[in-house]
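We did not get these values from a lab; they are worked out from the coordinates using the rules stated. Every value quoted in this text rests on a predicted model; they were computed, and no experiment measured them.
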Structure 1
Amino acid sequence: MASLALDQAAPVDQPQPGPRFDYKTHPLAKLLFAAIMVGGLVFAGWSVLTDTRGVGEELAMGVFLFLGLALLIALGFEFVNGFHDTANAVATVIYTNSMPAHFAVVWSGFWNFLGVMFSSGAVAYSIITLLPVELILNVGSAGGFAMIFALLLAAVLWNLGTWYIGLPNSSSHTLIGSVLGVGFANQLINAGSRGGTAGVDWSQATKILTGLWMAPLIGFFAALALLLVMRVFLRNQKLYTSPMPHTAPPIGIRSALIFTCTAVSFSHGSNDGQKGMGLIMLILIGCAPTAYALNRTQSVSATPAYVQTANAASSVFDARSGGLPDVPVADARKVLTTALQQRKAETPQVFAALDSLSKDLTTRVQGYGSLSKVPAEATGNVRNDMYLVLDTTKLATKKPDGYKPEELTALKDYQEKLEKGTRFIPLWVKIVVALALGLGTMIGWKRIVVTVGEKIGKQHMTYAMGASAELVAAGTILAADRFGLPVSTTHILSSGVAGASVASGAGLQARTVRNLALAWLLTLPAAMALSGGLYWAMLNSVKLFGL
């Protein structure tokens, strides 16, 4: 199995102090790798055909080919994400001889795969809330597809560029920068009375920027402090010397490093894989709305519970509408769309619109009997109305002050029912994303692994340096998940290696540190500029060619 790692270096004649990279790939391993990749793509195409035909939606050949291209780019992002971020998990175990390089990347790929498969899917749609609301509501339009292609291509290009020169870079921040760039460009193009940047969620952007400057500091000082503490309590000098060629570390350190490698790989798959899932679902909704806009797997028995929670939420909306008269449904949609664009949902007008649209939506769903019975021609409206009500309600309760406990409970229950109806991930999507991310870890990993292992500190990585950097990375990821902090695994690990190098007295390589700092500073603005420029170019191409 370990021979699946498809990255080789030229054979060497003499033993080297560093890890071996000269493992040969067996031809059968290459065939297996290619078979899994092609099989995954065929499985995705077959699943789309099965799902669409199951609801009576026949895709024209042109639409099917366009959908295939879009899915290929989205899966390509996850594939690049895999080999770009592999170093986060495997660099320290490779350079401390805890695991052979060819086995470490396969081990990481396996746990990335499992991370995606066991993910809840809750994070998959979080990235979508950053996109312009008018494009989400019209994702099947030229503007909607330009948005998806622009942000995906920008993220892939920046990841490939930083990988090519061997710089560790956060794929998550790259994708978020691409999303913000599309939103910024969309608002500049369609500013009108809303203002040039009204559609960009700057509160989320601020969180990301906070994570950007926090992550390197956390990694650097935490790893530095941990290594100093280790020196006090762990006196075995072998821990603080460079490993002998091809000699494994003591069992305790080796076990800790393999455990943290596993934890980082699993958590990376669980988090980063979900971002690709959400974007793939947007593509599917745009190309095949009847099959994917609504969760048609819900049974008829779920409808009464939905109606009950909707009625309870409507009572809250009505109480907060300030006695305003009923709002026509068409006007209610406009009010909620504007509220999401401006990120303001506290006025009585918004609650009156929520009450009106929610009641109308409940009547329609109740009339159909279940989401599985919503006719094809009504699917888009039902999905968009559920989206508007759900996200506006979330925005309105973002600051729970002023709500009674029973009101918050009623609104939370309603949000959960709306999410189950619209924000779902088919099993086949999880599988193909897991395959793309897992297989990606086995390609091209050497460039960044070498940077992390050799080009940050001035000496070869010791056992203690690797342990402290990996433990800090794994511990910070768990803490970030617990408190919802937007930190970057890549930034934490690379700066952790730097902190451990300083604590060991080895010092840092100025050129690499400078390049890392530049990549850290430029990722968000570069991704925004790339995606915004691509979005503008694609929109103009559509107008030019009349597509």
Structure 2
Amino acid sequence: MLRKVTLSIDEVEANDILAEDIFSEYQLLAKKELVLTDRIIALLKLRKVDELAVYLPSDSVRIVHDLSVQRTREYEDVFAPLMAKENEVDEYKEKVSTLFMTTLENVVHELRYGQILKSMQDTAYVRGVFEKILEEKHRYDLLMRLREWDEYSFVHSFDVFVLGTIFARYLGLADIETLARGYLFHDIGKVFIPQEILNLKRKLSEDEFEVVKTHTTKGYELLVENGEEEIAYLARDHHERFAGKGYPNKLCADEMSEGVQLLQIIDVYSAMTSKRVYHTGYAATDALAVLYRDRQLYNEMFMHKFVECLGIYPVNSVVLLSDNRSAQVELVYDLFPTLPKVKLLDEQTSMNLPLNYSVKIMKMIDYRADSFEEIFNLFVEQLIRCDETNLRIHFKKLIDHLHPKEIVLKIFLPAFRILRLLTREIQTDMTKYRNSISILKKLLEEQLNVLYMDYHHEQTTILVVETSLRENFFIKLVQSILYIDKIVPFFINPGDDQRITQLMEHCDVNVAYFIEDELTVEKRVRPMREGTFLYYSLSDIEELLVSLVGMSMKRFSFEEKMQERLFFKLKA
């Protein structure tokens, strides 16, 4: 039996299991049920953590050192008289204060806040700004309207307010309190977006995205209506991007204030690192890497400064150390992202930054972004090794911001082609090949599930495929391409021509596609009174899919490609 006890930091040992989350200055340092190591204990001591709650066996001799028992007795003696007194409090102020503290606990985590809010003074400053903003009751009502409509949008807005306020202060921008108010209400227009769209668990369709985009102008109008004209532009412009790449007005850099340029970065960082029911959130270093990949859309100097403010430097950052040596970040540790492993550029040696911060990162110099091709090569390398864990890290980076068809054309098909070449030309171990294909198929099925969640088709087609073949990787690829093109495939087993022709008539199509493991009929084309049956082998489908590698994103009809392929074979 295990028992929860509180021990001083000097009493805990490696392999003890945490019984409670560890917070320091409102920041979560370590999660409950973490198995402690000597390194973690040393780091916690540096963070001035004095005691920990851990699980110990009931017969452990260390239970006698349980601090919680002694403290309970002391509290009862000292505070009992005070508990009896009731002090008058301002209920509204208490409500605002409670709102701040409970929401802060939801967003502040060292893994995404780094050095931000490390001091009690910073936390007190942000809290004071929040309470001052909500002295006006109509602002509290607006905020609660957002919270009641969409909890995530409310928490995200609060997160942007905290990060943005501290970062604006770090940059020394003018009139921070006004900017902070704009950051808190930047997403207020979400109250006009239907909840069924806000709660979708997939990428938005083009029509849905057009609806969501209206939250910028509607938020602007709502703030003006409520007497908040001086901050309304922040709601309108936070999705603008440099070179006119954003919305709603396609502004360029010189048309945006510094407060807006700051908000654009914070808004994206917050959204990417926040947890949702169906999305665990990016690690801070990965979110920053995505921002740097799209650096041409943002104020790059602000991005460098934001990284320095966080103290979390993404992998591939080129930095200046406190001893004036230049280095490149090689590895960011999950539990302690502010103490990365770096490669010294002059010496070409690697080192972990010391726990006592005797050497630390002082400045961001540059960021060397991995290209899509470099990440894809790493993805394929892990695929060949069947290392699914590391492969998924690269896959997540690859698919970010890709259209679903691009995911098929730029990732799945090229990866399959490489595996096939390795197998045919170099005689790669067939067991490894099958395992790699199995992993690739699992990823593909996950992408198909995203498409299934809320699919609206415009056309139909009929695939005559044995049930046993429908789990084949190539059939799954065909299915995914059809879904992306808004074509729903109806699967039916071969053997009953009358049922197939009835389905063709019902679906108003004049072609049915037969896909077999190996062709058992001589004819490739079979005319019927109701239409035409076209026959393919799995190897035909495989060759067709491989031929699509490198095609542009311009919309093409997969059915046309299938027919072209068949008639080409007939001519041959």
Structure 3
Amino acid sequence: MIDAAATVLVVDDLPTKRYILSSWLRRAGHRVVEAGGGEEALALVGTLRPDLVVLDVRMPDLGGMEVCEKIKANPETASIPVIQVSGNAITPADRAEGLERGADAYLSEPIQPDEFAATVRAMLRYYRARQRAERMAARLSMLAEITLLLNEADDFERLLSVAAEGCSRLVDRFARVLAVSPDGTLRRFAARPGEAASARPVRPDTLDKLTAIAVGDSTGVWTFDLDNSRWAAIVPDSEVAGGVSGVLCRTKSGRPPVFLGVESDRPLDGDEMSLLRQFGQAIALAVDAARAYAEEHTIALTLQRSLLPETIPPVPGMRIAVRYQPAVDNVEVGGDFYEVLRLGDRVLIALGDVQGHSLHAATVMAELRYALRASVIEAVDPARSMSLLNAVLRRYHPRMTATVCILLLDPETGEIELVNAGHIPPLMAGREAAYHRFGNLLLGVAEERYRVDRLHLAEGATMVLFTDGLIEDRDKLLDESLEIARQQAEDVGEDLESFCDRLIATFGAREDDVALVAICRAPC
């Protein structure tokens, strides 16, 4: 038996074979739907959306391989796993053709019940893992999109309306937001899935009562659950029937927090709670900006840093130093970013720069970073990840461009897969320091096939990546500044952190934001 029953479509023109396969599946607890031919199977796949298709290869009306190709060609059904079975096409060439034409597994008759059951379990595990990854990737993309709308809101009411509607979309539940407006009035907005948000009356002490439960005078993010009776005591006119899961966020001591709550008639899973925490933080930052425009510079920097990794994960066999330095006297945030992700025995390092300086540029940067993270949930392919970032930018932000460089490094062997979209090439440090060759076209311009360069980082060797803010000066040629950086990299020294500080200090105060990542393969 598996953890959860599935809906399985069994397709075969022979009733006896359908009966045998279906009986095995029903015995394992699955719901089975049968089809006697290929055309009928395609119709059922389109309407039923089964979790798995068991498909005979040879059928009189439409062969199983053709049916499989049509299933996989449709974006709405492409992720459904297909197991092909055959008592005639049983040679290695037949199996290879079936797999090449889209099958996820190929079984030759006679099939043993245990083998069949194990194959079904494996396919369903894959399907559910992919479903979860795709659902999380979609939610992360939605989170970035809603965050953009938050920061584009032109007044406080619009901000809270976007927050309530966005929260409802993220977790598909009735949602409400409470926050104190710039004039000191507590405001409450609520929204149901698919409906516009609306302002609701609220008692002035409601937020104080919620704050007393979890926050007090502290700063941070807190989550808690309230049953229906306790919630009704705090918000008597609420329409909630099954309790509330809430997030309270306060970014600075002495300021009122923001409350974000959703109906909890069914429990929230870990991914949903994480999204609420992230979204609650985004709302709190946006509300603070609306409350105190005079503090825009500080709030903008807080947002920028919250979009970058809080910590760099330790990577055995590697030393990694990062820097982010905002531009001097610039009240707007930029689109520079870096990312360091542990992926099993390997580490993915990315550095990028989104065009412009604004909250919009910063949130586009966040969207690219979320998309990059989502792209490696299932499989790690730097070229595919870069193509996804290009597609995200071209589809959702057609007037924006960005440069990004992605490295996938194996610390044990030093092998590197490098994909570069218009960014300054990585600088190989050392006595004969040199830049790697230029990469492909920058993101957001056109469809591009991204080249993967394979490099080797020797033990003790250092590689440096930086954004153009480090080296661009109005009164100096770019080649001159690149040469200055190269000369600095000829002697990194024993301390990677000191080298990063020295490199930044070499160029002095910057008019643009600077992001820098230096990696050294131990010993260093």
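Structural remarks
- Given -12500 for helix-only ellipticity at 222 nm (-39500 (n - 2.57) for each DSSP H run of 4 or more, over all residues; to 500), calculated: source structure among 1, 2, 3: 3
- Computed -0.27, -0.68, -0.82 for log10 I(q)/I(0) by the Debye sum over Cα atoms at q = 0.05, 0.08, 0.09 Å⁻¹ - originating structure among 1, 2, 3: 3
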